[in-house]
Each structure stands twice: as C-alpha cells, then as structure tokens.
Structure I
Amino acid sequence: MTIHAIAQHVADNVEQVIIGKRDVIELTLVALLCEGHVLIEDVPGTGKTTLAKAIARSVGCSFKRIQFTPDLLPSDVTGVYFFNQKSQEFEFRPGPIMSQVVLADEINRATPRTQAALLEAMQERQLSIDLETMPLPRPFLVLATQNPIELEGTFPLPEAQVDRFLLKIGLGYPSEQDENQILLRYERDDPLAGLATVLSSDILLDLQQQVRFVRVEQSVREYLVRVSRATREHAAVELGVSPRGTLALYKTAQALAALRGREYVIPDDVKHLAPCVLAHRIIIRPQTRLRGRTPEQVIAEIVAAEPVPVEK
C-alpha cells in the first residue's frame, strides 16, 4: 500500500472519534510522518485529548498523559532513580515521557523548569538522568495542549521550546451538522473504547523513511526558502523564522505531498502548511499586535506576496 492509502485508512479510523476535523487529523499525521511534535492551542472541550488517544490507538503506539500543574516536578515527567530496599540497589522508575505518544496537557501551567524537562526529549529523542543517557521509544510524538483564554497561573512557553514544535494547530468548534453527528455517535457508547489499530509502529517507522525521498524541485525549494526568509525582513516581524523553521517547512511539505498521493512537492503544499509551521516561530512587533494582527495573518500576507514558481 502507498503512503496515501495507509494515511487515508488511518484518518478514516480517527474520524470515527474526531468528527469533521479531517484537516486537523491530516496535519497530525504529517507531524507523525516527520516524527515532529504538535502544539494544540484551543479552548477546553474541543477534543484535544481525544485526538491524541485516537492517533495513538490507530497506529498501535503506547500512550501516556501528563497533566501539567504548577507543582509538577521534572522528575515527574522524566522518571527517577530510587533505592530498592529489597534488592539493595538503585532502580530507575520511568516517567510518562518514556512512551511513544505523549499528551502534555495544559503545558503552560507548569513552571519553566518542568517545561524544560521536555526539551531534550523533544529534540534529541533521549533523556539524561544522573549522568546516564536513555533513548526514547520510536516513533515518538509529543502532543502538547494549552488554553488560549486563561492567563492566571500560567507560564508562557519560551521561544526556544515553542520552536521545538513542528506544527501549531487548533481544532476549533464543530459546525452545527458535525455537532449533531457527535451527539449521535456518542449517544450510547464511547467510540474511542472500541477503536481498532490499523497500522503498526514498525510500518510507521518505515513510512517515516519513505517520506524523505519525496522529490522537491529546485524552483519549489527556492520558493520555500524565499517564504521563510521573507519573515526576517517583514516590517511587522521583530524576529523571523530560523533555519530550523525552514527545514520544518521542507519536511512537512514532503509528508503532505506523500499523504495526498504525490511523489513530488508543489507550491500549494508550502502555502497550506506555512501558517501552521511558521506562525508560532515568529515574534511580531508590539505595535502590530496592538493593531489586532496575528502571526498567522502576517504569514498569510507573506505567502500571498511571494511569487509562485510556474512550469516553463
């Protein structure tokens, strides 16, 4: 089966639980194929936790949830060595981060020190505890959530950590028709409880390798770089996208092309992904923010202004 066929099968399976959010499911699968991480910013009750559980179950991955609170310690995330009196030896008790799919719920409620405990895991796919380095299981995906409307008792993520997230997405409220379907679907039982596994983690690892061979023509690659570099020169932007962001846009464009059944990237892939990949990586000027403009709007302006390559 092709990547497109497998991805459609997984998305159909997840849609048994998450109704009317095909685009969000597709973007999450893009992150999974790139072995990147996703920051989901939305109001409570829109299905963030359910999405994480449905993805983990569909691809046969182990799943752990971390509820971030101000009193959460780094060792509560990574694990800790303890002295076993029976064996008279120190033993390691792994934390919830030692899982394939990790939901970091309300990540901005934890202190910066605890938030930083995720940095090495997200970037290096390993943990360093008491001078010992431990690899994390593969595939490895962090889905972090944060509430955009509550500011009291929260610690905004520093730019260095936000930059570690491949994508930033929001689920949003369902349409009236979709909300009716949700009521019917959940009327008698929870569809998540009976959700089947449709893809093994071993096959997923193989798909992650295949995605890297999706072709990106020189003209499309140059277009992608121009979009990224334009964020550093735009009048509304104080700090533009780093080369890590450019690479993230490149990899996600390859994954999206494969998901849509193509062996090559087109400019529309870059256009579609730019707001989700780049917007959380830029810092807009205070006066821009005061005028009510968002980073997503600035990225949309940049993409619209950049000439699209055409076939000769």
Structure II
Amino acid sequence: MRILGTILVLCCIAAAAGADQYPSRAVRVIVAAPPGGLTDIVARSVSQFLHEKYGQPFVVENVAGASSTIGAMQVARSAPDGYTLLVNPSLFVITPMLMKTQYDVLKDFTAISNFGTVPLAIGVNPDIPSENIQEFIALAKANPDKFTWGAEGVGSVGHLTMVRLMREGDFEILVVHYKGTSPALIDLIAGRVSAMISPVPNLIEQFRSGKVRPIAVTTKTRLTTLPNVPTLEESGFPNFEIGSWYGLWGPVGLPPNVVATLNAGIAEAVKTPKVMDWVAQQGLIPVGSNSADFAVFQNAEIAKYQKIITDANIKISN
C-alpha cells in the first residue's frame, strides 16, 4: 500500500508539472485582419520565433471581418489556457468606442504584450505651398473650403489624429473618408484631397519620390527615416504623441505562468536580429512590453482616444 501511495503521489506531481508546462501543444494565433498587412506580418514573425523557442507550433489564422470583431470574439469565448491568442492593432481598443461590440476589451481579454509601434506622418500634396504644419494650418484657416483631409476610414488612428489636430490647432476642413489607405493616397497624389495622416510606411516611398511632401511626424522625437521633418511637439503642439501599435491578447483569466512564458518569449523575440530586421522593414519600432506595462499603456490609449471620440461625437453605424 505504501508503494502504491508513493506511485500515486509521483503521478500527481508529474501531472501537475505537465499542466504547468506551457506550451505543450499547438497554439492558435488569431489575426483579426487579412493576410499580408502589417498586423499579419508582425504576428507571423513573432509566432515563428516562439515556435522555434518553445518547440510547439504557433499557428497564425486570419479571421477578418466586421471591423475585426469576429476574430476578437473567437478569442474572448475561448478557454483561458493560452492556446488561443489574438493579435490586433490599436484599432482593437478604438472600435468599441465607435460601435456596439459583443465584447469589452478590459473585461474579456488579458493584455499580454505590445509588440511595437508605428509612427504617423502628415503629408500634403506638393502643389500646396506649405513646408510645415503651421503654414498648412494658416492656409486652412484663411481658405477652409479649399482644403481637405483624406482619411483611411472612420475611427482609424489617422482620422482621430486629424480630429485632435484640428481641435488643438483651432481650424476645420472637410474630412473625406476612404475604404483603406490606397484610394486615399491615390487621391492625395492626384490633388483631389490636400493632406493625409497615416503610418509612415504607407507614405515613405511617396515622400522619397516627391509625390507627397512630409510636414510633420507624430512622435516625441524626430525619426531617423525622416530626420528633417519636425515633430508636432516641435511645431507648437505640446504632448502630441500618437502612433499605431500592435498587441497580443488572450481571453480574460490567463494563468500567470502562461503570461510569463509569452512575455519572456516576446521580449527575446523583439531583440533578435532576424525578427527586428523583418518588422523594421515595415516601419515598426519594437517594444515587447510585459503584461503589466502593456495594460497600463492600453488603458492610457483608451482614455486618449475616448476623449477625441467623445469631443467630436464620432460614431460608426453597426
């Protein structure tokens, strides 16, 4: 009996150890966006690293649609065991402020890590006689009917930045909404809209070719890729720092060991040359924050965007 009891104890210890070992099987990584975009690229580069580090597949699955809410709902309803994760851009925390969703970002998800951020830039059609944001604002105030913004969609980070900039700069021009970056950029180059605020990777080639003129960036300090372009803070807008960012979430209630494992792997991934080179080509500035820091950052971002949306009464019809 004593031997049998010892065996049972050892079996229980082994089972517990196995339960604590994460990951012990394939992990499903849901990307709530189509393949090929920056969200997808970031998810695949980090997932490949985690697969190599932990010896289990991190399988990326694209679940797009309904303003990225379909993929998010699948994760929110999954078991809180770390085997179903969500990769989304900052639009994930903005969408519930604009339309009804079946989930609450703070109540239904565990914030795991901020992979990194992508800075925004303000570009104007080169025929507009403004070399900086203050000159553009002066023109817009003098002739508001002659100028327009091209926005990538209602509630996009670029759109909300336009709204905040107009409020703080005390001017207003028409915002023309497009379904995505490409059509807005085409009309900007053609002069059908005057200006655009978008992540730098969307505009950098047009800046280099002279088809669009950069007049400001939304980062705290100047960018190495655009060293001669001033920040908004330099241009008279204190504490004006906005960027698009890309995070990892799981369902609420993830075990601490799972979160710790993912935090360690992601922190290492964003310091690995192979991963850094891959994401840097897309304009991403790696962060790799831990869960606690990401939660604080996320909450601050929600508060920032909520103020912009509330002040301007921006909504999307479901």
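Taken together, the values in this text are just the output of simple stated rules run on the coordinates, not laboratory data. Fair warning: this is a prediction, and the values are worked out from it, not measured in the lab. Cβ atoms are built from the backbone, for glycine too; each structure is taken alone.
General remarks:
- Each of the structures I, II was assessed by distance in nm of label points 7 Å out along Cα→Cβ at positions 54 and 198; the largest value belongs to II.
- Computed 0.10 for FRET efficiency 1/(1 + (r/R0)^6) of positions 102 and 126 (r between Cβ atoms, R0 = 30 Å, to 0.05) - originating structure among I, II: II
- Cα Rg over 2.2 N^0.38 Å derived as 1.14 - corresponding label from I, II: II
- Mean count of other Cβ atoms within 10 Å over residues 70-77 - structure with the largest value, from I, II: II
- Highest-scoring label, criterion being FRET efficiency 1/(1 + (r/R0)^6) of positions 182 and 278 (r between Cβ atoms, R0 = 25 Å, to 0.05), among I, II: II
- Structure from which 2.6 was derived, distance in nm of label points 7 Å out along Cα→Cβ at positions 262 and 294, options I, II: I
- Among I, II, which structure scores highest (criterion: relative contact order in percent (Cα under 8 Å, 6 or more apart)): II
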